[in-house]
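What follows is a group of structures, each given as structure tokens.
What follows draws every value from the coordinates through simple rules; no lab data is involved. If you're wondering where the values come from, they're calculated on a predicted model, not measured in any experiment. Cβ atoms are built from the backbone, for glycine too; each structure is taken alone.
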Structure I
């Protein structure tokens, strides 16, 4: 299975402007339980540095851009998120890091589960152990 997986959101609109509809189970590959966004990230600040045991996400840069690093324990790949019509699918047991936020970056995240601290793996060595157990 590919580590980098995109989902495209077709823009709708007319001469007045554009609109993107995000629908759980349709344009997003799971039911959406939680939505949040990151903004105002300072210069040189990186975020993430964790994985989730069950949670799946789709990350969309609504404006601006950031660099996302994904790691499944055997492969490490990076992509630039810079389009409001394209989302990055992040599966469970994938380590994620976000870097190089532009000053205007707004990163929208759609999540398959409600917040649960017990679902987080915040230690990379622990992540490698758990990812290896499911491989």
Structure II
């Protein structure tokens, strides 16, 4: 699981600037909301890299690379989960105010979403004994 803690790059009396991604080509930008108890994901992408940036709220992220253990982390506003190609991932809502910006490099997006989205069994069932 790759988690980036996005830091402020510049701040003055006008406010702050934070660089979410640098030197990365983005093919799709998506805004999603997640309510308490909801699950997004439970899939992987063969060719796409997905960055899930938490704008507000808190979520639980699960991820798993092939033949490795499931990883779990709580993400808060300002955190970004990087999901490389082939990594199974899901995001679970733990409050009603979670808003995420999804930045994708690759074919996963818009009308081509299903072309590079492969469903898997829920990740949370395999992490806790």
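So if we calculate distance in nm of label points 7 Å out along Cα→Cβ at positions 30 and 102 for every structure here (I, II), which label has the highest result?
Numbers: I: 2.8; II: 0.2.
The structure with the largest value is I.
Quick one: helix-only ellipticity at 222 nm (-39500 (n - 2.57) for each DSSP H run of 4 or more, over all residues; to 500) came out at -2500 when computed from one of I, II, so which one is it? Don't jump to the answer; show the numbers that get you there.
Values: I: -2500; II: -500.
That value comes from structure I.
State the single structure among I, II that was used to calculate mean count of other Cβ atoms within 10 Å over residues 6-13, giving 12.2.
Numbers: I: 12.2; II: 9.5.
Only one of I, II returns 12.2 for mean count of other Cβ atoms within 10 Å over residues 6-13, namely I.
When distance in nm of label points 7 Å out along Cα→Cβ at positions 38 and 70 is calculated, the result is 2.1; to which of the structures I, II does this value belong?
Values: I: 1.5; II: 2.1.
Computed on structure II.
To which of I, II does the computed value 23, 18, 12 (semi-axes √(5λ) of the Cα gyration tensor in Å, for residues 14-93 alone) belong? Walk me through the numbers on the way to the answer.
Values: I: 23, 18, 12; II: 21, 17, 11.
Considering all the candidates, the number was obtained from I.
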statement: Value 3.9 of distance in nm of label points 7 Å out along Cα→Cβ at positions 86 and 118 was derived from the coordinates of, among I, II, structure I
